[in-house]
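K.L.:
Please find the structures below.
What follows is calculated from the coordinates using simple rules that are stated; it is not laboratory data. Predicted model only: the values in this text are computed from it and were never measured. Cβ atoms are built from the backbone, for glycine too; each structure is taken alone.
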Structure P
Amino acid sequence: MTYEVAKSEDEWRVELSPQEFTVLRQAGTERAWTGELLDEKREGVYRCRACRNELFRSESKFDSHCGWPSFYTPLAGDRVELIEDRSLGMVRTEVRCARCGSHLGHVFDDAPQTPTGDRFCMNSVSLTFEPAGD
């Protein structure tokens, strides 16, 4: 797929920290319960750390007790790209930023307590948070 924000891996490596590069560009995963946005409760917008694309609003964030920030829906369906992921011997759905192709996390249909039933399980390191009013 062609992305609006397209950079070489070398350009991304210069812009991102080693951990950010591993998660965003190599589909890595941060350790559970370690992300800085896990317990973020303020109102605001979550953006892609690589390209600043608005992805999620605080209204859709919920505590899924999985160790990563979770949302039941993206800001708009066209903000993320869903891709079948058959790595690690299982079938999952990877979530990428639709603007730059960066890996954000995975989505699971195991959240019946939410309006959509979905749990967008995101890596904190793949997101930035902008509090409302800033």
Structure Q
Amino acid sequence: MKKIIFTLLVLTFSLFGADIKWEKDIVSAVDRAAKEKKPLMVLVTKNGCRWCEVLKEKTLKTPKVVSIVNHDFVAYEGVVDEGTVPPSLMTQGTPATWFIKGKSPMFEPIMGAVESEDFLKALDIVKQEYKKSATQK
């Protein structure tokens, strides 16, 4: 029964083109992540970056990725050439995906346009580490 429900959800997301719910600015993203006790996912991109578009249009449109990010994370996209990336999260290349707990990065960023399966594995690791560090307090 669970598989049927999951399949229906995936099909619904596919049909209606579900997207990640991006916060409008970094301040509201940090505030919401703290309030909801969720990790913050910060995607650093640059206008005209081919691999940024591949990540955003392929991996980040995968229904399962969209569902998990929207449910378990707060998401924010900062664009380098628009000045919306916090200086502490600037990287040599783009795209870079950071995961933040509080105001500190949990890990080094994921660099490049990774495939959906690898991105899902990373999301799972972040969720596990976030829960583990929350229970150790």
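K.L.:
Which structure, out of P, Q, was helix-only ellipticity at 222 nm (-39500 (n - 2.57) for each DSSP H run of 4 or more, over all residues; to 500) calculated from, if the result is -3000?
P.N.:
P
K.L.:
When distance in nm of label points 7 Å out along Cα→Cβ at positions 90 and 114 is computed for each of P, Q, which one produces 2.5? Don't skip to the end; give the middle numbers.
P.N.:
Numbers: P: 1.6; Q: 2.5.
Label of the originating structure: Q.
K.L.:
Of the structures labelled P, Q, one was used to calculate mean count of other Cβ atoms within 10 Å over residues 18-25, giving 14.0. Name it.
P.N.:
Value 14.0 for mean count of other Cβ atoms within 10 Å over residues 18-25 corresponds to Q out of P, Q.
K.L.:
If Cα Rg over 2.2 N^0.38 Å computes to 1.05, which of P, Q did it come from?
P.N.:
Numbers: P: 0.99; Q: 1.05.
Checking each candidate, the match is Q.
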